Structure I
Amino acid sequence: MMSPLEIKFIADVMLGRLSKWLRAMGYDTVYHSVYREGEIDDYMGEGRLLLSRNRRLVERYNYSLLIESDHISAQIREIARQGYLPLNKSQWFSRCLVCNVPFQNVSKEEAQAHIPEYIFSQNISALHLCPSCGRYFWPGSHKARMVSQISEWFSEDA
């Protein structure tokens with residue numbers, strides 16, 4: 001089985017929410033709301049697995065998976081059942097949910113001018129910077145909810 005670092009995805013225009021969750025799990029997942037002519041071919045050349053709700057698009061590419069459900073929980077399970085989502089919790093929340101770029105760790109002092117004062121005054125375990133969009137990220141209640149959701153999806157699959 002491939003490690004999460006080896007598996008890369010490209011998601012079609014109908015799978016934006018799925019892309020966000022795959023990125024949250026640490027998977028390199030390309031997603032655009034519009035793809036220009038030939039762009040999917042270019043990304044497929046990088047060895048990415050195409051995830052699509054479009055049967056004709058899936059039939060066009062050998063390394064692809066038709067996503068049948070329109071519910072995120074079922075979509076995650078569809079990919080997991082095919083063996084493409086090995087769980088590696090150490091990779092969770094390691095990439096920007098917006099840009100898909102791996103985070104850089106930053107100190108509180110480096111981030112102080114860019115984060116709210118109430119965050120700076122807390123005992124935050126880790127601060128991250130997306131080098132692409134310049135956004136700062138820190139663990140908060142949203143992360144706890146997302147971890148709980150991901151864990152739930154995989155515990156139901158067991």
Structure II
Amino acid sequence: MSPKEKSLMENGSYNKYHMRVNSETFKANSFFDVKDIVQVKYEMLRAVKVDGSHVTDIVGEFGFSRKTYYQINNAFEKGGLNSLVPKKPGPKGPNKLHGEVLEFINSYKVDHKNANAKEIALKLEEGAGVRVHPRTIERYFEKKTNLLTN
């Protein structure tokens with residue numbers, strides 16, 4: 001694996017479907033890299049907008065569906081080049097820490113200054129019937145502390 005491929009994998013920009021890209025643009029010049037998903041998406045958009053190619057012709061050459069093309073185009077128009085960089089999949093934060101759960105955690109910590117995350121997690125499950133991993137509670141307090149000190 002080349003250093004560039006390793007970097008693309010680390011930052012989430014590796015095109016795992018690079019074998020689907022059949023565009024002459026990528027075959028004709030070594031500057032273009034089918035394994036760089038950001039470059040593939042950008043060149044697909046450019047082919048339609050600048051070269052005047054039809055979406056139905058281009059999507060097959062770049063390994064995307066028409067639906068995906070329009071999603072990529074919409075994202076690009078709203079967010080520019082940065083929107084072509086893939087985002088990490090999955091939840092973007094703790095989904096159990098909200099409203100009453102946070103109130104419980106905060107009030108328990110106020111009432112029990114020396115309570116650790118494991119104890120709070122146990123009391124939360126007993127009191128509110130909500131299971132939260134102790135590490136999630138630790139992260140919450142770390143983030144809260146960082147916000148207060150910055």
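Read-outs throughout are calculated quantities, based only on the coordinates presented, and are distinct from any laboratory measurement. This one's a predicted model, so the numbers in the text were calculated from it and none came from an experiment. Cβ atoms are built from the backbone, for glycine too; each structure is taken alone.
If volume of the Cα convex hull per residue in Å³ is computed to be 123, which of I, II is the source? This value belongs to structure I.
Can you spot which of I, II the value 3.6 was calculated from, given it is distance in nm of label points 7 Å out along Cα→Cβ at positions 15 and 127? Only one of I, II returns 3.6 for distance in nm of label points 7 Å out along Cα→Cβ at positions 15 and 127, namely I. Each of I, II could give mean projected area of the Cα convex hull in nm², for residues 39-102 alone, but the derived value 5.3 comes from I.
Given -18000 as the derived value for helix-only ellipticity at 222 nm (-39500 (n - 2.57) for each DSSP H run of 4 or more, over all residues; to 500), which of the supplied structures I, II does it correspond to? Checking each candidate, the match is II. Here distance in nm of label points 7 Å out along Cα→Cβ at positions 31 and 111 is compared for structures I, II. The highest value is that of II. Upon calculation of relative contact order in percent (Cα under 8 Å, 6 or more apart) from the atomic coordinates, which of the structures I, II produces 21? Source structure: I.
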